[in-house]
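> Next come the structures, one after another.
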Structure P
Amino acid sequence: MDFAFDTVTEDLRERLLRFMDECVYPAEAAFEEQAATSGWGSPPLVADLKDEARKRGLWNLFLPGEHGAGLTNLQYAPLAEIMGRSPSLAPVATNCAAPDTGNMEVLSMFGNEWQRKEWLQPLLDGEIRSAFAMTEPDVASSDATNIATSIARDGNEYVINGRKWFISGAMNPDCKIFILMGKTNPDAPKHRQQSMVLVPRDTPGMHIKRGMHVFGYSDADHGGHAEIVFEDVRVPVDNLIGEEGGGFAIAQARLGPGRIHHCMRLIGMAERAVELMCRRALERTTFGKPIAQQGVIQEWIAESRIRIEQLRLLVLKTAWLMDTVGNQGAHTEIQAIKISTPITVEWILDKAIQVHGAGGVSQDFPLAALWAGARSLRLADGPDEVHKRSLAYRELKRYM
């Protein structure tokens, strides 16, 4: 395993770092101000940043193959880490923001020619946003086979009935298409009951009820998280993605890259937390000396650096395995980083907040919002406990 940056990665890193310094960080304060008055839509300055990112060749970096930048996971990892330093702004500015990234991957891998032309291309161009409607309030969605929303065929249409919630990005008026997972055949084998269909936003019977808060944050700046009711929603059978009964497999294919992307960005969040922690510790004085000279603060800083380096190596190994043996071959490592990264970064952010005192939990610093984001990722794409259960079983199986 060689994790040294190749010439392509080094060039993109340099360009992305300049973009962050020259465009993203200076826009953060204005972004927050605009987000407070933009409702559920994207703050106006995002459009200018997207134009600038495209001019600089920093666009769709997440997507391999002909539809994206063609990077490997190992090449993309350090770029996603940089974007993670400003997670509300940098990913969307470069068209690398979830849930659009996962949806574009699904359409590029499983969509037919019409679906790619109608929905993938506008997403690739950054003209629209999208959402992934999987999680439900009435069942434990950590077991995807529990998904209960009905997708019943009626002639040349599918009729959808069910309720979803925490559907990220759905409150944004630019969110024009939903990839919905539901059951087409409840009598089929457990992992062949589910299918995925495309549901345009203006489809009759789809009611967006409310935006869900996350630790008190509306996350309106990137489209919120909606509760949605589907009542006799009809879509053409051509809106089926892949085949009937293929929804569970598509979900697994989507979630693998999504999990590592989250972990890549989390490392960037941790790096920013350490930077803020060090600066704050050097600026503040307690009991006659700088906070930075307090032993407990030095311990936090040292431990944070150790943990970041450990996480980065594991994420890079995972990226390398995904590139060389595929997502299935990297399943153990994908689960390992999904378990370890959010909780470790949560710990680092907690210490950075502590060093900042009252300011750390306020809107004057990004730490509280970053902490909420890291904590929520212990649930997103599968809770820690589910991944630990699966990982433990894989280890035990070797000795059975």
Structure Q
Amino acid sequence: MSLTLKKLCSENNNQFRLTLCAGQDGYHNAVTWVYMLEDDYIIPYFHNSELVVTTGIKTVQDPSWLMTLVFKLVNQHVAGLIINVGKFIEDIPQDVLDYCNEHDFPLLTMPWKIHMTDMIQNFCMRIIRERYDSSIHDQALNDAISGRDNEAEYREILSRYYDLESKFTVILVYINRPGDNIRQMEEMNYLFINRIRHFKATHGLKTSKFGLVSHENYELMITNNVDQSCFPDLVRIITDVYSDAVKQKALFIGIGTEVSDISQISKSYNRAYTAMRMAIYRNTPYISFEDMGFYKILFSVKDEEVLYSYADEILAPLEAAEGKAQSYLELLKAYIENDRSLERTAAALFLHRNTVNYRLQKMKELLNSPLKTVNDLFPYQVALAIRDMEMKSIKLEEP
């Protein structure tokens, strides 16, 4: 959870008389801190989502400075800019307003007679309180996901943020990039939050709620009263924000099933985790639990040794064939993938059809199975899938 620029500015009947002049579509940006800035040299040291306040004193010597400032702030993903007008800046140039509108960058003005230090102190104290409330929210949500026995307690807290008796879905995001530090993750998270809030505002999702909880390399996105038709757009936002991780094939997203009450959210989380594991296995950016087919069963088994021992048992006769184990396993896999066609299996393995047929007959004897029907082959298909899972296994620490 985080504080939005709109909420920050409008609280206490807008006591600092702030006026939004441009960038309305970015008014829901998250704000992490407030800085007074009279020189743009420190902008590269900003993280994401700061709110900047300036008197614009440098425009006295350089009238183009304000445009330069806005350009740099937009590129640094700052939450917005407040200009203390009346002494150094009277009117905002139209080209600056147009640029802010084009990039959904909120630009606000505040009368000169308002003391900036009072506003900055007030806003920073409000942000600190919000961070405290956010930590309570995150703990309550983790309790709900973990199925703790303090349901009355976490429901009371989460009722401030969600419609608890309506539908929930968990989207789990995992970035397999250990070099990222906590600060980098926080910066991306705030950018992500801003994009989600912009999406909600532009799509008229007034009754929809979103929550984001971070834990090491995991991001748990909670959707509340969000229609399933929105999920492709949400995935696009996630992959866009974490585009570098996508390019490095380090981003994996698992989408859980929809549940009807906060008390069932652990079910959606567990299935999102299952889908994420399969996304890693398939080396694909995202998978929905509903699209996993029979792999739902395989990836839902937490005791992986049970799976591995089953595969060992099923494939043991082939692996005991001295000198032929690998070729038999490759043949079995190709035979299943090519729907029991000798011609296509031979082509896939670059072998003569008679060679494939000869080895297949030997394999049938070893397995004591005709390998003729789908039912005959199914146990071996499952065993090969498990073996492949084992080879590609990535050890994950559950949040």
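> Among the shown structures P, Q, from which was the value 5.7 of distance in nm of label points 7 Å out along Cα→Cβ at positions 227 and 355 calculated?
Among P, Q, the structure yielding 5.7 for distance in nm of label points 7 Å out along Cα→Cβ at positions 227 and 355 is Q.
> For which of the structures P, Q does the calculation of semi-axes √(5λ) of the Cα gyration tensor in Å return 56, 24, 16?
Q
Every number in this text was worked out from the coordinates using simple rules, so none of it is lab data. Predicted model only: the values in this text are computed from it and were never measured. Cβ atoms are built from the backbone, for glycine too; each structure is taken alone.
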